[in-house]
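Dropping the structures in below, format is structure tokens.
Where a number appears in this text, it was derived from the coordinates with a stated rule and is not lab data. Computed from a predicted structure; not experimentally measured. Cβ atoms are built from the backbone, for glycine too; each structure is taken alone.
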Structure I
Amino acid sequence: MEKIIIGNFKMNTKPSEFKSYAMTLATKTKGTKNDVIVCVPYTHLETAKEILTESVVEFGAQNISEEIKGAFTGEISAEMIKDLGATYTIIGHSERRAKFRETDRLVNKKIKTALANGLKVVICVGETLQTRQNKQASAFVKKQLDDVLKGIYENELDSVVIAYEPIWAVGTGKVATPKDIQKMVELIRKEIENLYSEKAGKNINVVYGGSINLSNYKKIISIDQINGALIGGACLDVDGFSAICRENY
């Protein structure tokens with residue numbers, strides 16, 4: 001079964017380093033039936049366009065401005081990203097929420113801006129360790145979904161990927177158990193069904209993110225109702241990432 005494999009480079013690699021990475025990735029992913037996306041720093045997008053456009057690898061940004069254009073020094077708009085050939089953007093990553101104080105309301109606005117400009121979005125949701133220990137993870141993620149999808153129409157969900165990334169597992173080496181992941185994926189699908197329709201809940205793409213690597217990816221991606229993975233640090237190793245992308249799931 002085809003899967004969605006997303007590499008999130010975060011603030012890693014220089015543009016000069018990414019060129020050789022992209023050339024290797026384009027070569028090593030030839031023939032894969034999986035959907036492969038790399039979300040890179042803004043500085044890498046021109047190189048991604050040059051090298052990856054004719055490959056099976058799609059590329060995107062890790063964030064966008066909620067504004068369309070104007071006097072917003074230092075910001076990058078969805079229109080700019082789209083013009084460089086990008087097809088995706090990550091929105092609401094836990095690091096953006098924690099370090100840059102992005103709220104669900106802001107995430108919702110960014111999603112609308114991205115979709116209006118023809119970008120597909122990877123929407124991140126997930127709970128803190130304290131929230132999980134307090135047995136409030138389900139309610140927390142439900143509310144995140146309700147808030148970030150407010151005003152998004154069902155037909156727009158074709159351009160949406162929901163990434164469940166428990167905050168306590170991002171970059172920590174800790175991974176949620178398969179049972180916990182499956183339970184949360186089922187909850188996400190049920191909430192999409194409640195918000196939209198049974199068909200929407202069944203068809204929405206849901207991936208998992210949080211300390212995925214070469215030693216655990218098969219176990220995670222084989223979990224029932226998981227459509228793929230959002231991979232952080234492990235995607236920086238082009239050989240390892242390519243192996244994950246080529247896997248016949």
Structure II
Amino acid sequence: MTTTTDELIQRLLALNTVDLRIRELTERLERAPAAVSEREEAAKGLEDKASQVRQKLALLRAQRRMRENEVRGLDAKLERLKSQSSNVRSNKDFVAFRSEISNTQAESDRLQGEVLKILEVEEQADARIKQLEEQRDAERARAASMKEQTLEQMGAVRAEREALQNDRKKKVEDLPKEALQLYDRCRVARGSGMAHLEGEYCGGCGALVTRNDVYAVQNRSRLVPCKACNRLLYL
């Protein structure tokens with residue numbers, strides 16, 4: 001049975017509708033893992049930041065412990081000096097002890113001040129770690145939820161795409177080979193094999209269509225590909 005140009009265009013348009021939907025579903029399948037991966041990467045980034053703060057906190061605690069040990073050593077020295085100063089006999093020795101006690105006390109006070117400052121920074125670091133861990137856990141929860149939803153949704157998407165692909169096979173079975181080649185060549189390159197004729201212009205790329213080609217499209221006398229983008233033109 002001879003297929004008229006009008007019938008051929010209608011069949012190609014139906015095929016184009018199927019192909020566009022298949023393309024859309026394929027893009028959804030490709031985007032879905034990327035969205036989950038983005039959430040997982042966000043969680044990993046937060047964990048990395050928390051790990052950096054933990055390392056800083058460990059260093060601060062080591063510095064604080066070192067100063068606390070120094071303070072304990074100075075406090076023990078102060079006790080010895082005070083005990084020894086009570087047994088001196090000369091004013092000169094007493095003044096010397098008083099001077100050393102004062103210097104030791106000043107050093108102890110300075111170190112205790114540093115300990116307090118470090119403790120304050122430690123508290124800030126602890127709060128920051130807690131904040132980052134909460135954000136990390138929230139991102140992990142979002143990633144897990146998104147992954148579960150994605151698996152469910154993608155199952156339906158794959159089923160729809162498979163049904164459309166089977167439908168496509170039926171639609172191309174007895175299409176004229178030359179027409180199908182023209183259509184498929186452009187579909188692969190442009191994403192769509194058809195374009196609406198808008199006045200004298202291609203609706204796909206906006207190129208001006210020759211008068212003869214416009215007449216051919218209007219009269220459905222032959223298949224007319226756009227000379228610029230190769231899409232098959234239709235009214």
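Before moving on, here are some points about what is shown:
- Per relative contact order in percent (Cα under 8 Å, 6 or more apart), the highest-valued of structures I, II: II
- The greatest value of distance in nm of label points 7 Å out along Cα→Cβ at positions 49 and 81 among structures I, II is that of II.
- Of the structures I, II, the one that -29500 was derived from, the read-out being helix-only ellipticity at 222 nm (-39500 (n - 2.57) for each DSSP H run of 4 or more, over all residues; to 500): II
- Highest-scoring label, criterion being Cα Rg over 2.2 N^0.38 Å, among I, II: II
- With distance in nm of label points 7 Å out along Cα→Cβ at positions 89 and 145 derived as 2.4, matching label from I, II: I
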